[in-house]
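Q: Each in structure tokens, the structures are laid out below.
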Structure P
């Protein structure tokens, strides 16, 4: 447990209509306060904070992220905390798109702010909101280092063969079209946690071959060898790859043209269909896996087909990434579905004994919030559940930048 005088980092995650925040100690992950401001940009918003056994809420207009940060300041005061606390040594900002330039967390100056805004062309729903959140937080905490931690950073060093599309070279260069990936903070945190866990058991992890499956409403896979990312499923945008809660994942690009020609859909409507009206929701009318698994157990045909499509796509990526890595040592599940839905893990891995993957069904079915192994003792491939903690990762990276600045 962090001491009362230990340094703290305020982590900010600004979405298009929300601002999530967490105050924590990077040394051991102790969370002092956590909360969210919702419906940013609307006349009627709401917010809440939890700090131990103390809670507070807010309802009222939240016109922009600058005002959202003022509400955060008010909520902190409600629970006996202060943003002026000198224990707050850094503010870590989650930024989705860092392009090919930002492979590490960086202190936010005018150039970095401009770059984040410019990269909004690649992630308009995320980066512009991140800039607004940065502006709001800097206005309240001008003397504290503000650090950008990029979701794409872990994947900036992807091999060229993995990072490039077979698109016209000049077009790709002009419009910065390449595979950037996403969820990189989570993939890095989980892969490092796996390596640390196995190293403590005496295993050589210098060339450890992992497939990390970050399965939430947004979902992505990565292939990691010796701590370096070799592949990832998301591409220019988070639409590519696995089946997700409302996104299609991989799809024939000509379907876009087909919907335009045959259904008369414009670009915005096609974007809406692919990102918000497809995936599990589009196939069976549900994207909460508690509802989906219950429907599958009840014999619902649409839910069963959706689950089959979801698992089939996962298995394709697991198989292809095993070949990319030249073999497989570890499969790590993380995020809401990866950590909490035994049905997905069991359906994905059952029948793969010939590839050295043997699941312990009892361990797989057990509920726990701890990192754990769920493969059978004789399995050649270790299967693990590793709870992700992106906020802690952001806090630690921001704290490190702040220490470097302080000298």
Structure Q
């Protein structure tokens, strides 16, 4: 360990931190994702319509958005390790209480509590990654951390479904709360102090925020975040219900849908990270957008008679690859001293866009007498239209970054890095 608390002696320590952040991302994303496949069970247990279920996810993301805004004013004031542990503990408590909910209202309130901590936890994970990995290796690092998202599908979501089958819908909440608590323990034990950003005079927070927000690269980055999240989360809360009731996919096989998709995504996120380091995030995003658009058109809009597992796996692959490209691009936007603040702003925008998309889908969709969802084709074409904008905006962000500034020594990796 070097004398600088935010640097270590070489790649082995860097890899340890990257893997730890992937584990934290796994626990955090699993908490966010687990409600979706439980949808049909929650609708029955809590006596609500299937078309109302996106509101549960919307409540989480809306709360995460608000906490992201608040994080703009204080996250850069603390050691990132301590801040991350605090948010993970709060997330574990909120998730545990969700398993004790007795109604749609109480479950929604506990998801709000979880979202208040889940948003800042995501921001801090990405800030720590940007602090500790130089830009020339960040694509691969993002691929590993985004693999936490895929791993949540490979292991967590199917396991949650099977736990709900053998226990009840409450069981996955308890299991996820325990996994988050474990992540918090290892974050405290294994992360070095991450407080070098606290050196020097404290800048005026509001002035720093206004300066950051006035930057064209930041503005384009937030637009990219909004469009990316809306294109995905107008569909994601409805996948399990659509597969089970519209496509008559067996409920006890839903775990396999997430398992196979997650395994494929876990592999392709690593490949996407390496391709980004060789080429550009925009190139990877373009390829992923083509695949994603075709899958959404075939699956949700036209109902083409292809096996559900084939379409769902392709969907997860494209979403994972696009996510790596998206996060790699955005990691290059903030200056080192702005990273936690920028990630808080991005988390706020990200979760607000996801909440808006989830609430919008619940308004556009209607429940059919057989329990299926009507008007999914409208949702599909809206998602495709938004997806087509993603690589265009990503290209604008990259061009603006090249135009606006040269890499600093820290970003270029000229100094010691993690």
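Q: Quick one: relative contact order in percent (Cα under 8 Å, 6 or more apart) came out at 14 when computed from one of P, Q, so which one is it? Working shown, then result.
A: Values: P: 14; Q: 30.
Structure of origin is P.
Q: For structures P, Q, calculate Rg/Rh (Cα atoms, Kirkwood Rh), for residues 170-345 alone and state which one comes out highest. Kindly include the intermediate steps, with their values, before the conclusion.
A: Numbers: P: 1.02; Q: 1.04.
Comparing P, Q, the top value of Rg/Rh (Cα atoms, Kirkwood Rh), for residues 170-345 alone belongs to Q.
Q: Using FRET efficiency 1/(1 + (r/R0)^6) of positions 186 and 394 (r between Cβ atoms, R0 = 35 Å, to 0.05) for the comparison, can you identify which of P, Q gives the largest number?
A: Values: P: 1.00; Q: 0.60.
For this comparison of FRET efficiency 1/(1 + (r/R0)^6) of positions 186 and 394 (r between Cβ atoms, R0 = 35 Å, to 0.05), the top structure is P.
Q: Next question. Looking at structures P, Q, which one was helix-only ellipticity at 222 nm (-39500 (n - 2.57) for each DSSP H run of 4 or more, over all residues; to 500) calculated from, given that it came out as -23500? Write out the running numbers ahead of the final one.
A: Working: P: -12000; Q: -23500.
It was calculated from structure Q.
Q: Let me ask something additional. Once distance in nm of label points 7 Å out along Cα→Cβ at positions 106 and 130 is calculated for all of P, Q, which comes out largest? Each step should come with its number before you reach the end.
A: Numbers: P: 1.1; Q: 4.0.
Structure Q gives the largest value of distance in nm of label points 7 Å out along Cα→Cβ at positions 106 and 130 among P, Q.
Q: If Kirkwood radius over Cα pairs in Å computes to 21.3, which of P, Q did it come from? Write down the numbers at each step before the final one.
A: Working: P: 22.4; Q: 21.3.
The correct label is Q.
Every number here is computed from the coordinates shown, using simple stated rules; none is lab data. Note that this is a predicted model, so its numbers are computed, not measured. Cβ atoms are built from the backbone, for glycine too; each structure is taken alone.
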